[in-house]
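Following are the structures in question.
What follows is calculated from the coordinates using simple rules that are stated; it is not laboratory data. All figures in this text were calculated on a predicted structure; none of them were measured in a lab. Cβ atoms are built from the backbone, for glycine too; each structure is taken alone.
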Structure 1
């Protein structure tokens, strides 16, 4: 087997994240092929070897999987990289994710533990309260497009006019914005040349409130009168209502949605969302779980896993805008949230005040540094780190508190598996674990893990 060879085979299973495993009998080797489903017969090209393991690039699906029993629900499937599994029944998606989690965690966990399965999202479609769409073209020098990147492509953008991961209101807004700029012949920002105007459309919509924030992201290389666009957006007949239209200026060379300057074109620069009877004020770049209904399931699970915290001090580390802190506060003595993003901390303080919660304290700073300064000692700790997990210098400080219980929420199961190694060496035992599927039709899943301290 060598680079450039083309083979055919059947995907036996899909490992996290999105790694199709194909056995080639003629070579007596397994090959990893991304972007496929279990049971598909595929044609692929060997494009690299990593630590002696072959990886292939999917060329063609020759036969559908027996699991593909549903018709696609949007016009750009399967080319779009936004979701993978919409032709697979939701129950099968959850079974697949459970298998992925078990294969990783059974190896990472020392001793026995209880795995309580995968909890479904209350909404399979239309669940996302936030979406970043990109401007581009579907092919070189083609017409302007606005949507999501083609699977495996950095440059090609497919127009997502009927995306089913978001509410129909977002699709209406996307089409309005795209047609506005197409008519005027406005060009998009080309990442290689660093020239052009249109970059992203960031949409946020409260699932419970219907409030919508429209954020147009451009460079400063051109000037355009955006008032006609504002008028067109406000004339749309939507189920929800637009509460703010913003123009975000971003001249960064990297392809990320960020703000050098934000201008309010109409309305306000925030919206409200409700979660478990609490109200949260959310700004364009506030962290908030992208699946509101799924987040309620997630946080109820955290509350269950943490147990009785009456008269206890809880540390909520990597606390974001303080959603978990505020969910736990009514049943705890005190909650201390630590978050590195200052804007998120200010939002957390404001949200806590709005919800009448007085026993939450929020600190802005790196967990690694802040833990040296906090006078309070936790009785239990909740961890909800970024995708890459906990910094290896911060984790020993967390473990040195020696609390009886830790609840770890992970959006990347491989990071959790890595961190569990150090946690178990420090005297913690994994009691139970579950997953909450906040990202239906995609490869991602949230895992909640309860650990207890073992007496030495």
Structure 2
């Protein structure tokens, strides 16, 4: 039994892993709140809305637990974990609105969220869902919503910066794990944005009160009615709903509309990939640099659990909106630069796992990517092959894009061609140190090749 480093801060319980399954042990100190959560009707309503994970109840005596734990629950298992600093704008917005909806519902049943961390939200079967059922506590009449400050730092602050300043501000969540400081947000917003009534209240005045009172602003509030808290929730909902970010066609957001592929060669590429996936029949697939997910969806439509990664916020935004619109179950989209992938961070660098530690995937797709890694980022083939071998458990499907390809020539227009080893022969030589090449397929009417490679010793 292995306890997870991500849950050690919670005195009410902790998550542990046993035989590749995840469980949560619940401390006796949380018994009253859990009874209220389950018996008041709150759990049933949230479950009916798909806003929390379902779980089975198990006897703690069946597990070798150390301490005063009265209950073990076995939740619906997540296929993967993502973090707020890996989300696009609409993912974070959906997570924010979900948190507010849950708080509103909790008050109806005499409970309240004691924390509103964005890390309590995951994307499961294509939609946001709360995973921490120990975040609820009995509502005390006259008391404040103690998670208000955390909500503003975890959700409102990054959304405001993304909407009003730059969407790349969302990456600040990787630096500020307990949310972006409100006084920092004040300094980034223009006067015109800052004096908007709800921004002025939830950010400027909130930050001012925090700085004046070293402790949480909520600790000085007394005799706050439930209706006032509901009004606060309504105000936050209105503000979050008003925030927009529209993708404007960034460098690679429309990659496949600007390529040397003809319709014929693109169809051939799709056919080749389709046949390879039918041959491999993987359970999990990662699409690295997958743009807005055209090829990811070819896999997801076969029932394969797919993770889509791209550096471009516009591409991931489009992919997520499509997932939400079409109710796709097998795709989760990540904003990620694989030349600087998510590391292990937090306490002891273990609270939040690196993307490598969240793998490997059975199959990795790396289509129209190698030239960006090797020419744009000056990465030798050997380093790229070594990295892919770390995130692949079985097979790699990779596309080689030659130097005479229009997209490579586009990259070389802005730099000296120092890439004397960038050729098909050297690519194969370096990758065969980690993989066995099973198939090499030329894409008709193009100069590109698709490779099916099997990881050595897999």
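What to note about this one:
- Read-out Rg and Dmax of the Cα atoms in Å, for residues 24-79 alone, computed value 13.3, 39, structure in 1, 2: 1
- Parent structure of the calculated result -9500, given that helix-only ellipticity at 222 nm (-39500 (n - 2.57) for each DSSP H run of 4 or more, over all residues; to 500) is the read-out and 1, 2 the choices: 2
- Top of 1, 2 by distance in nm of label points 7 Å out along Cα→Cβ at positions 208 and 232, largest first: 1
- Parent structure of the calculated result 0.98, given that Rg/Rh (Cα atoms, Kirkwood Rh) is the read-out and 1, 2 the choices: 1
- Structure with the greatest value (metric Kirkwood radius over Cα pairs in Å, for residues 160-375 alone, set 1, 2): 2
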